[in-house]
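No value in this document is a laboratory result; all are computed from the given coordinates. This one's a predicted model, so the numbers in the text were calculated from it and none came from an experiment. Cβ atoms are built from the backbone, for glycine too; each structure is taken alone.
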Structure I
Amino acid sequence: MERAEAEAIYDAGREAVVEVLLAMDRRIQQLEARVQRLERELGKSSRNSSRPPSSDPLGKRRPARGKDRSGRSQGAQPGHEGHGRELLPACAVDEVIEHWPERCECGHVFASAELSSVGQPARHQIEELPVISAQVIEHRALRVRCPDCGQRTRARLPTDIANSAFGPRFEAAVAVLSVRNRVSRCDVVELGEELFGVRLCAGTVEAILERVACALKEPYLELGARVRASDGLNMDETGWRTSGQRRALWGMFTDRHAFFHLAPDRHEDHAKRLLEGHVGIVTSDRWWAYAHLPLARRQLCWSHLRRDFTAHAEGLAAEKEFGEHGLELCERVFWAWEVYQHTQERSELKHTIGSLQRQYEPIISGYAAKRARNRHCRGMARNLMKAWPALWTFAERDGVQPTNNHAERSLRGAVIYRKLSLGSQSEQGERRIERLLSASITCRLQRRSLFAYTTELLASHARGDPLPSLA
């Protein structure tokens, strides 16, 4: 404001000055609120929000681990008994090469007649790959002239080899490299030539992946039905890109199954559609898309809550108090769960959790009151009180854990794949990747070879035989 403008306001009288001062005060409050909001956003990281660690600024990333609290460095300590590689039994050895000493330490040179083994030999095993080369099999459809009509008739190739220039084992290897190991199309082409001596191009890799996805159609649908029929599942979602447009990758997980689905967004409608027919417990975060579920069928993730409480504990005044109370509650919940993991005493867990509920419910509800000092923590406190029964389902139901870590771990491979591949390029590509990811993570959860499963799948699909199940 220039001096002339200030003098004009002063000359306008007392009311004009008061109005200007009040307007300036309102503007200052708006700017202060904006600064606070921006500072809170700037202070967010993977330790106090749902952001991944890779998004943390360089100055806020966790430092490399050094010595632990005992002062010891990483790795084995002096005097630690080593664990060497165990030798395989003789029946598993493909070739034995014997080495004889040439001379004694005293200088004596052994003659061939003196080489007679005494005692047990010192054994050393190495594991080596044989020279790898793809086997080229040529199928010839021969022609024969008919003695009756004189026409030539050509033999028909079997259906399991007629539709592809590659066998199921090689196609399974391409699928595993592309999906499980997240190797790019160009690198798969290079590996195919270097490791197997097979002629490939990026389009061929795409065609092989499409063939695998086509074979996975029925097992994928069966897998979805199996997950929906479970007594409890973990559910989470993450961002995705299709032709540069924002999409959402939803995942539903049990201990042995993983089901992925790509949708336009993270709206509640998609959660309802995916969970249609499911009557068990759903473990998730506090995302509003799951709010349609009855509280008796929900378990909220305490790991998410701990990060949220950490963010509040870094605030001021009432917000800081709220966050500290929440972190204390989280630590006591996790300790009770750890004790239960060792004792398996459900009654003791219920007693401990019941005591925590009675102690902390009035504390949390106090911060949900409509007071000026609670403005930064009132929203979370009210949300927790609204969903209070869903915080403690794990204490009542077997097979339910207090965190959604299982879903986050299962989604991690898909997130890395998205970052490396930049997502999908078409709706057909979306259907393909959701099937391939479902098969990959399910095989991992079942400790099952993805390569062996895909080989059997492709061979059965080519022959028209029943397909191996993922459920």
Structure II
Amino acid sequence: MPLRLLSAVERISGLVFTSADITLQVSRMTLASLCLSLSSGAFASSAALSHDKMDAIADEFVQVGLRFQNHDPLPYLYIGPEAWRTKAREDDMSLAEVLAALNDLNNRIQALPPTTDEQDLRRRRDLTARLVALQTRGNILQGIYPKDFDDETLKQFGTIAPRYQEAQFLEWVAELDALLPGEAPLTERVAALRDQFMIPQDKIKDVIGRAMQECRSRSNAKIKLPANESVKLNITNNMPWVGFTEYKGDSQSIVHLNASVPVHIERAIELGCHEGYPGHHVHATLVEQEFVKNRGWNEYTYIPLVGPLAVIAEGAASFAMDIAFSREERMAFERDVLLPMAGLDDEKLDTYYHYIDLVEKLNYARNEAARQYLYQGMTRDDAKRWLMKFGLETEGTAATRMNIIDAQRSYVITYNYGRTLVADYIHNKTPLGTPAAWDYFSNILTTPLSPQDILIKDAN
């Protein structure tokens, strides 16, 4: 039985939600303002652009980015005019040409007149980082790799995750072994415990729907959202994830839940908060409202999977449950509401929570598997065995995890290290459960922070 089913792909959305039928009207977002020559399929050179401005660069970034997606199968968010995406999909611009256009955009940012405006400086910095991330991803698609795993995460996500040695994982595994005594192999003992808290398939929608309702109630009491915002639940099957948020724009999302894989009781609140409130749906809503509508920063109508924002987005979503619920509140809600709805017993819930704590630490084994597999010569089979030994994953889940690493590579750090960054940042500012904790969390969602911003603020 899988332990933490597909958690590296079940949240593939992050702020990276695709949408096929959105038209977002934004002031100043007009084709005339781009100074582009799209009819020929080519972009204007920097020499042809007089009086270059950040808004023009941002608009062109979106158009070049959409052409980049013709070459990259990874998902992305887009909430701009559908005509732009249609035009991009029809363009035969090569990946090499796209990378050259991204490099030109970077040069144009560096050539902008000096400014002392803090927001403008932040905007230039963040778009530059996103350009570097896309260029790095493009090079990888062409078979040109960074020098090592840390170099890849630094260029694509603006941070380097901590390393853990085998001895640390062995210590955590030993703690779990002591928690679940018995003669059977540890993976079997863990599976037996997990089986007691598996939500029946015919109850998944009701249980997770009730959990999301509670997450929404708690979030709405702390974060002001547009009156028209909403999330719809969609039960699907045979997908490589448990939950996926599709942000549709204008504060509307669909959270898809996969009923083909086992969903355990702790995932109900986690999914409700991570995918919905105050996680990805809330974050996407606030990004659209604050960055695009209020500031007119149109570069945020297109958000690829790579970039420093991915670490903040996944980290905030992974920590969302801890903002919305204390441990005691969560356990009480599961005992009083969710477990009865699922027809499950709460007899071993305390033990189960100790297991969850330890497995959360073991999630870092995925980073080390990716590091060794991508850059240090570890074979795929050995990487699977590593995940089974130190991540306590089943053979099937480990194989799926390797498929994810093949596709997303170092993105794996955004979940565990992203959560650690956000958690440490807020813990260092104020105790959880206070209004200030919600304020700091909201600030993360509405300020274009990078991982380094959080580290710098923590250091101060």
Structure III
Amino acid sequence: MPVKKVLIVLGVLLVCLVVWRLAVATPFLGALIPAGSLQSSATTGNYVTLPPDYPAITVTMPAKGTAPGLLFVAPFTSTVFATGHPLGRLIMLDNTGQPVYYRDMPNGLAMDFKVLPDGTLSYFDWNRQLWQIMDNSYRPIATVKPGNGLKAADEHELQRLKNGHYLIMADQDKKIDMSKVVAGGKPNTDVSWQVIQEVDAAGTVYFSWSVLDHAPLTDTNQSLTTPPVDYSHCNAVEPDTDGNLLLSCRHLDSITKINRATGAIMWHLGGRENNFTFTLGAGLPITETLNFNWQHDIRRQPNGDITLFDNHDGPGPLVSRVLEYKLDEQHLTATLVRALHHSPNTYSNAMGDGQRLPNGDTLVGWGLNTGPALTEFRPDGTMVLDMRFGNSLVSYRAFRFPWTGHPTWPPALVVQPSQTGLQLAFSWNGATDVASYRVYGGNSSPPTTLLGTAPKAGFETSVQLSGAQAAYGYYEVVPLDPKGQAGAASNVARNTRAQ
């Protein structure tokens, strides 16, 4: 480094040291503290500005060369379906496991939290049995639910179509005399299945297709003699590139292609009525079974392949994976060209997804699995991020999307006594463009004395104040974006120690 630059750097450091010494000796000169000189720190779990039951997030493999964007999950307790006591959450995370946005769903769990192609957010509200749409300020702007007299939306799928409509499913059930269907069947058995609908936000139905009208009850992998019968348990609908639909039904062990114009079934991949021959792609070192069962998340990829999350409840080892097939729909062959496994192997009895990212990576959400929660893979199967949740939490799916959030609520500030004076902890839940915070103190509300500027440190930033800076009666923080533009001021927090 040239001597001139060395002298300049040393001079700046000397000035900073002198100003810092003056600030300690004369605390009321806090307004002269240069930006960034407040001591900042970040925690990775015990957030003061979030509810005390915020879940523990552990990064078991640090991110290395992942796709850009934030992680979207909606964790809930894995025992919720047995206990009936849901507590759902919507969470956006960065690669370090730090939250960017957090929302409790105290009256019911949420599922399938994601960004839609038009830039809005969606999630399934279990309590209300419908889909909620939000804008980039997290304000609810629409709800989506089935029509034609169907009351309950199915929680598994919502897709926004190019025409602005939504592709969803609804649950339907009725009593069927199963003694006429299978030996040992019970009369008056409750049987449930799914109906695909294309709807708009007003509830107008443009397309409706019932699986029970096209697939016999005997195609199910469930017992038909033990009521109730969850016959199809469809869990994903994908608009195909030719305008038709792909439907995944877990309890039929199959992917079905549906003619969008006529409603006719074009083919079955997997299940009792499978039309395809499964083959292995050249050079793949795979010795496991080539087919799938109890699967989720059928997706058509830009290269024409299909991917799915294979829960794989046997035969063979219970090992879940994301599979990619090259389909020849004319000759009816399904060639397995990729299988992504966690290392070590893991098994998810239910739920799960595999999202192909723009850089070619695949983000896998492991569903009902209290081990790994999500993993990002390179195309060659190398894991480049691995994360898990604490407290037996699971998420139906996991996604990665670019996101810019502009919350309508202000930042949160909490003032707490510390051994050396005061700790100020602050965050702006949902804001994605905060670079730093100005910290103000004063003996009237709102305070106007600038104590300094603290760089943002993860979700929650904290500063330690001592001496006269810790003796003010009121505190407030104001976020700054990377260009130095100020955002909304936080709440004014009272210092209970001040007289």
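Each of I, II, III could give semi-axes √(5λ) of the Cα gyration tensor in Å, but the derived value 52, 25, 19 comes from III. When helix-only ellipticity at 222 nm (-39500 (n - 2.57) for each DSSP H run of 4 or more, over all residues; to 500) is computed across structures I, II, III, the figure -16500 traces back to II.
When mean count of other Cβ atoms within 10 Å over residues 93-100 is computed for each of I, II, III, the one that comes out at 19.4 is III.
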